[in-house]
1. If helix-only ellipticity at 222 nm (-39500 (n - 2.57) for each DSSP H run of 4 or more, over all residues; to 500) computes to -9000, which of P, Q did it come from?
2. One of P, Q was used to compute distance in nm of label points 7 Å out along Cα→Cβ at positions 48 and 168, and the answer was 3.3. Which one was it?
3. Of the structures labelled P, Q, one was used to calculate percent of Cα pairs over 16 Å apart, for residues 120-199 alone, giving 51. Name it.
4. Comparing P, Q, where is percent of Cα pairs over 23 Å apart highest?
5. If relative contact order in percent (Cα under 8 Å, 6 or more apart) computes to 23, which of P, Q did it come from?
6. Kindly point out which one of P, Q the value 1.29 was derived from, the read-out being Cα Rg over 2.2 N^0.38 Å, for residues 72-143 alone.
7. By the measure distance in nm of label points 7 Å out along Cα→Cβ at positions 56 and 104, tell me the structure among P, Q with the highest figure.
Structure P
Amino acid sequence: MKTFNYSSVTLNGLEDVFDIEKIHDRSVFEAWFSKEYSVAEDNVFLEKLINKNIDHINNYTELELISKFIAPILNKIDFEIKDKHIRDWYEVQLKYQTQEFVFNGRCDFVVAKGYDKPINPYFFIQEFKQTTSAFPEYQLLSEMIVATKLNNSDQIKGAFVIGSIWVFMILNQVDNNKYQYCLSRKYDAIELDDLKHIYQYLQTVKSELMD
């Protein structure tokens, strides 16, 4: 049985068990990114966040980046939807196993349904750790593939973060164990216009879950 850990997964490893195609047609993001959300009332919060972190963000440790920059954004959005039993989870174990392979490991951040553990993951954020061997694109990709299996769904969204840079991902299951995924352009969170976009896209994820 093949065993995969999210923190060390590679594209070659994933392609041993899945048919994966990376596409470059970013029109797949239009439905997500075109949703209207006014960030005007949050401009002061976003500007203060940039000013507070701009000098050091790309030198932060993993814990510093999460606590000083990422968590304030996520807490401001507040993904908890009590009537649907959906909330945000940090550093949670996510496992999926078949007779041929097993995926296991901890996810940095996931919005999911559940009480004492996430059951149906809907959205992931993966932060790049310099100490790991895997690139965050493939860590995130593996987590999202597992989520489609757990949810029995055809599409899932996520993002990975490298310092101040955010990249969003959409994964579609086009057939059994056959996937296509696409990456957005890079958004630099210390640039106000880009941070507004990041904030808007995350708010859209929450809005879709509420609906």
Structure Q
Amino acid sequence: MVLDMVLKAAPRTPVITIDTGRLPDAMQRMIEAVEARYGIRVERLTPDAAEVAAMTSRYGRDLFREGVPYRTLCCNVRKVRPLERRAKGLGAYFTGLRRSQTETRANIDAVDRAGSPVKISPLADWSAEDVARYTREYGLPEHPLYAAGYASIGCDPCTRAIVAGEDERAGRWWWEQDAQKECGLHFSPDGRAERTVDVLLREVLESARP
């Protein structure tokens, strides 16, 4: 939806997605549907292979099950660092964040100038119903997993469908208790986890050096 709005206003805007290496197969179908609809080529960002190898060799492929710091480390290597590398030199970028998604997003700004590049969230005050209405009205491609009960889609082993009454982010890292359901792309983890992640990441980067 953000993509539809932006390309209507500025058709040459680059479209970027992060391929973490652990995405569900349905994500590829969604990317292909978007490319066909808009006649574009979606740029796929991938994590540094040496960093991923160092991380999984040291902590295992499914390290995210071992606690929030390890899950955040995995997100950092597979998502945050690739986006940070690509974002250098950009003036601004668009996201699909909405305040109604979860408590951690309740106070997001439509235009966040606190960092660089500027982060623009045009759907900040939209509800899930607003999103569904716009999607129907303009006949937008829909991710295949939404029909299966998914409300928020991330890496395959870290995402599940939700049940009635659960919030939209409940299907992300559902085994965690009292943790922020964020990967670090938009918000940092709590201070204690962040300090631990700094140590773990430093070890991984040192191991990844040639």
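Computed from the coordinates by the stated procedures, all read-outs in this text should not be read as laboratory data. Computed from a prediction, not measured in an experiment: that's the story for all the values here. Cβ atoms are built from the backbone, for glycine too; each structure is taken alone.
1. Derived from P, not from the others.
2. Q
3. Considering all the candidates, the number was obtained from P.
4. Q
5. Q
6. The read-out was computed on structure Q.
7. That would be structure P.
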